[in-house]
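Q: Read through the structures below before going on.
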Structure P
Amino acid sequence: MFTFFENPLNVLHLSSKVLVAGLVMLLAGIYGAYLYQGHMPIALLVGMHAMTIVGPTLIKIGYVMRLLSQYRLGQSPALAVA
C-alpha cells in the first residue's frame, strides 16, 4: 500500500480524485443544508451540514497532495520525462 505513495504520478492522480470528491461533497452539503426548502429527516440534515465541513477538508488534503507530488516530480528528472 505504501509503495503506491512512492510514485508521485500516482499521488497526483489520487489528488485530483480527492479534490473532485471534496468539491462534490461541499456543493451537495451547501445545497442540502442551506438551499433546499423541503422537509428532510434530521439525520440527513446533520449529514448535509457535516458534508460542508468534510468537503473543504478533502479539498485542502487534495491540494497539499498535489503540491507535494508536483514538487517531487520537479526534483526527479527521470520521473518527469516518463
Structure Q
Amino acid sequence: MDIQSRKIEFMQAFLKLQSEEVISQLEHILRKKSTIDLELDSEFKPMSIEEFNDRIDKSENDFKNGRYKSTSELFKKYN
C-alpha cells in the first residue's frame, strides 16, 4: 500500500473516532513527532564519503579484533 492510500485510510479511521481521549493522544503524538522532526532537521549533517569510508574501515577493524557484541549479547543487555 502506498503512502497516499495509507493516509486516506488513516483519515477515514480518524474521522470515525468518537473518543476525545484517543484524539488527544493522536494529537500529542503528532505534535511530538513534528517537534522531533524539526530538531533532527536542524541538527542533521550528512557525513562525507571520506567520513563514511573511515567509519566502515574502523568497523571492519573492530570486528577483526573482536571488538563487537553479538545480537544475543545486546538483547540480554537491553531486555
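Q: Match the computed value 10.6 of mean count of other Cβ atoms within 10 Å over residues 25-32 to one of the structures P, Q, and report its label.
A: Q
Q: Work out which structure the value 91 belongs to, where volume of the Cα convex hull per residue in Å³ was derived from one of P, Q.
A: Going label by label, the one that fits is P.
Throughout, read-outs are computed from the coordinates displayed, never taken from laboratory work. These figures come from a predicted structure and were not determined experimentally. Cβ atoms are built from the backbone, for glycine too; each structure is taken alone.
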